[in-house]
Structure formats: C-alpha cells, structure tokens
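What follows is a set of structures for review.
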Structure 1
Amino acid sequence: MTKILIIEDDNVMGQMLYLYFSGEGFIVHRVETAEAGSLALTEFEPDVILLDLILPDSDGTEFCAKLRTLTDVPILVVSMKNSVNERINALQSGADDFLCKPFSMQELKARIIAILRRMESQGLGISSLTSESSVSDKIIFDYDRRLLIVNGTEIETTYSEWELMKLFSSSPGKVFEREELINAIRGIDSFVNDRAIDVHIMNLRKKIEDNPRQPNFIKTVWGIGYKFVLAQ
C-alpha cells in the first residue's frame with residue numbers, strides 16, 4: 001500500500017488530509033515539524049510527501065531543498081502561499097508539484113495517483129534496460145540508483161527531472177512541445193502549467209550544463225518547447 005507522509009502543522013488541515021487519505025486506502029503518517037519530518041523519512045519510509053511551506057521550526061522552501069537531498073520520492077507542496085514566486089521557489093528547491101490552499105481533495109489525490117503511475121511505469125521499464133546506459137560520451141544514466149553521471153560526476157535528480165531526461169534521451173534532436181513534457185511528468189489527467197516545465201528545465205541545465213545560460217544539451221525551441229542534442 002502507498003505510504004503518504006504529511007508534514008503539516010495546522011491541525012484542521014492536517015486532520016482533514018489524514019482522514020481523507022486514510023479513508024482512501026493509503027497508509028498515512030502526519031507530523032507537524034520539519035524535524036519530525038526528517039526523522040519520518042527513515043522511520044516511515046514514505047512513497048509520497050505532502051509538505052506545507054509554513055512550519056514552526058523551519059522555512060518551508062529551505063526544508064524542501066533539504067528533503068530533496070535526503071530522498072528522491074515525489075514532494076508535493078500544499079500551501080497558502082500562492083504567488084508565482086513562491087511556486088517557482090518551491091520547484092527550484094526540489095518540489096515536484098505545488099497546490100494552493102484551499103484545494104480539492106479529489107484533485108490532490110489525482111495528482112498523487114498520476115505521479116505514482118509514472119513511477120510504476122518507470123519501474124516496469126527498468127527491467128528491460130541495463131543498469132547503466134550512455135546517452136553520449138558525457139552523460140550516463142544509472143537506472144539502479146536513478147541518477148545521472150555527467151562528465152564522471154554523479155548528479156542527483158528529482159522525479160520530474162529524471163522523467164524529463166528519460167524522455168529527451170529517448171529521441172535526441174526531437175522537438176518536444178511543452179504538453180508532451182507535462183504529460184511525461186504528471187500524466188494526461190493532472191494539471192501543471194508551462195512555467196513549471198520551464199523551472200524544471202532550468203534546474204536540469206544547472207545540473208548538467210557547463211554554462212546553463214548557453215546550454216549545449218537542452219536547447220530552447222522558441223514558441224514550441226525544448227529539444228535534447230548530443231553535444232560534442
């Protein structure tokens with residue numbers, strides 16, 4: 001059964017999330033602080049994290065970045081902070097999705113199911129692949145550990161970044177429209193806007209490009225989307 005870790009200090013919202021997802025058949029564990037959330041990673045071993053950005057013992061965005069260094073499970077931010085900058089900061093800190101309060105429980109469940117479906121599909125596909133696969137002489141996919149090796153350096157990726165790189169590497173040179181990239185991350189029944197894709201691409205460039213402002217691998221195709229080229 002899928003395990004959801006809820007990091008939420010608001011008792012009303014925390015209880016609502018706990019009761020809803022417990023009733024939907026998930027195994028749910030709720031904590032109220034960043035410190036307790038860090039401990040729950042190893043003690044509870046969640047499949048998905050729901051993170052509120054307003055916590056009593058930590059800045060939510062900074063804690064999101066810390067979580068990303070500790071785990072590669074999907075992080076979905078649920079927050080009263082609804083400005084564009086807050087969303088961008090959360091995505092840049094490693095979140096895979098952002099949902100503003102108040103929100104529909106059914107929509108949140110749909111997003112969780114969509115991201116888990118993509119992960120299950122990824123797991124089924126790994127068996128037919130070698131543990132490592134070279135995209136070029138500079139980039140290697142380590143499927144066992146779900147990370148990239150760029151110029152000999154191991155690079156950790158978020159779930160969304162990994163899915164994007166898998167899609168890019170499947171068809172080097174192909175121009176992917178933003179809708180295709182969105183579907184690769186969320187599935188066709190879940191919403192995420194173009195700006196979120198742009199942020200994930202920016203984060204990827206910081207990790208794999210020598211100069212993110214003049215990328216060699218992930219190229220922008222203005223008005224359409226992005227393409228991946230095998231840089232020499």
Structure 2
Amino acid sequence: MEIQFNGKRALVTGAGRGIGRSIALKLAECGAKTVALNRSQGDLDSLKKECPSIETCQVDLNDWSTARTAIEALGHFDLLVNSAGVSRVGPFLDVKEEDFDFVFNTNIKALFNVSQAVARSMVKNKSGGAIVHLSSAASKQAIKDHAVYCSTKGAVDSLTSVMALELGPHKIRTNCVNPTATMTAMGLYAWGDPVKSKPLLDRIPLGRFAEVEDVVNAVVWLLSDKASYINGATLPVEGGLLVA
C-alpha cells in the first residue's frame with residue numbers, strides 16, 4: 001500500500017530522536033515537506049545531516065508562549081504529529097510535584113498548545129487536515145510505577161476524542177496511536193531491565209515489544225487518505241496486550 005504526501009506540509013514534535021525522528025524521516029520519504037521540532041539543537045543538526053530536505057525548528061515546548069509564537073511563524077500545516085513525550089517512573093506514593101509537572105507539561109499541556117495553533121490555521125484556511133497524537137497502551141491498562149505517565153496518556157486519549165468531535169466538521173481528523181513499550185531511549189529507561197520487563201512481555205501474545213517501525217507505519221497510515229474515514233480513534237499497537 002503506497003502512501004504519498006506530495007504537496008503536503010507536516011509538523012512533527014519530538015523529532016530529534018526516537019519515534020518522532022523516524023516519523024519525520026518517513027514523512028519526508030513519502031513526499032511531505034516536513035518540519036521537525038525539537039528542544040535539542042544537536043539532535044536537529046544530526047537529523048538535518050541525515051535528511052537535508054527536512055526543515056528544523058529548535059524550541060522548548062514547555063514554554064507555552066515561545067512555542068506558540070515559533071509554531072505560528074512556521075506557517076500552515078496539513079499534517080501534525082505530536083510525538084514529544086517524557087516519563088518519570090516510581091511508586092504512586094513517592095511521586096513529587098516536580099515529577100507531575102514535568103510529565104504533564106510535555107505530554108499533555110504542550111501537546112494541547114501545539115495542536116491548537118496548528119488546528120487554528122487549518123480552520124482559518126479551510127484546508128482540512130490530519131492530526132495524530134502519540135499516546136500509549138498505558139492509557140488503557142495500569143502499569144506499576146507509571147501513575148503520572150498513565151494519567152497523561154489517558155488525558156491524550158480524551159483530548160483526541162474532543163478534538164475529533166469539534167474539528168471533524170472542519171474536515172480535520174484527529175486520532176492517536178497507542179503503542180506498548182517501544183525500545184527507544186525512553187523505552188529502555190522504563191523497560192531496559194529484563195527482570196522488570198518480563199512480566200509485561202509475558203502478557204503480550206505476540207511475544208515481543210513494539211519496534212519503532214510498527215509505530216511509524218500506524219502513524220503514517222492514520223495521516224493518509226487511506227484512513228480518510230477514521231476520526232477519534234485510539235489505535236492499539238501493542239501485540240495484543242490489551243486483550244490478553
């Protein structure tokens with residue numbers, strides 16, 4: 001199934017490394033004029049070297065006003081992928097305010113801000129569009145020591161539903177992808193210890209964690225016209241974890 005985004009502009013947050021980087025590269029490969037947004041300039045420089053056609057923008061998404069100004073200055077987008085995300089793990093009783101704020105500010109507040117800025121342009125230009133958030137299977141099933149992370153991903157799922165409802169009449173589709181543990185740097189941080197990861201892995205019928213390509217393929221499909229009647233979906237990419 002060939003997917004092309006010729007003539008489309010795409011914005012990807014958290015595009016410096018991990019899943020976001022792979023999504024940006026895939027969109028560029030599929031013909032989209034891709035803008036990669038990231039906090040680390042070094043990661044963006046590396047991405048630009050790997051794919052010179054990608055435009056880069058360095059900004060801290062946790063600064064609401066600065067991020068909004070930077071995104072608006074980039075112009076109109078047809079496609080948006082909110083991939084920026086962070087995690088801090090630990091027992092519920094030990095969570096501190098700074099842990100809560102750190103994860104919520106990136107995983108939901110920044111995502112909300114970026115989505116609002118991009119969607120306003122889509123509505124103003126009457127162009128329609130497609131938005132995909134990176135959520136997690138952790139929004140659907142409790143995971144020990146992930147109280148804050150699970151909460152943020154539940155909020156992403158809920159926001160996806162509201163955006164689909166309110167933006168759908170403007171021909172803007174909003175969906176999210178909900179992968180299980182994926183072996184990026186953040187995935188290794190949470191699940192790199194085999195003793196810790198084995199109980200989760202044993203619950204996945206396919207017997208493995210997600211590969212980055214599994215997630216990228218789901219995101220690209222949801223952005224494409226192949227999914228033109230999919231709106232408000234939370235697409236599990238978790239090997240059957242949620243049915244086991």
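Where a number appears in this text, it was derived from the coordinates with a stated rule and is not lab data. None of the values given here were measured: they were computed from a predicted structure. Cβ atoms are built from the backbone, for glycine too; each structure is taken alone.
Once relative contact order in percent (Cα under 8 Å, 6 or more apart) is calculated for all of 1, 2, which comes out largest?
2
Work out which structure the value 1.00 belongs to, where FRET efficiency 1/(1 + (r/R0)^6) of positions 86 and 150 (r between Cβ atoms, R0 = 35 Å, to 0.05) was derived from one of 1, 2.
2
Work out which structure the value 46, 27, 22 belongs to, where Cα extents along the principal axes in Å, for residues 102-197 alone was derived from one of 1, 2.
Numbers: 1: 46, 27, 22; 2: 52, 20, 20.
Of the structures listed, the value fits 1.
With Cα Rg over 2.2 N^0.38 Å, for residues 38-109 alone as the yardstick, tell me which of 1, 2 scores highest.
Top value of Cα Rg over 2.2 N^0.38 Å, for residues 38-109 alone, among 1, 2, belongs to structure 2.
Tell me which of 1, 2 gives 49, 39, 38 when you compute Cα extents along the principal axes in Å.
Derived from the structure labelled 2.
For mean count of other Cβ atoms within 10 Å over residues 6-13, which of 1, 2 scores largest?
Of structures 1, 2, the maximum of mean count of other Cβ atoms within 10 Å over residues 6-13 occurs in 2.
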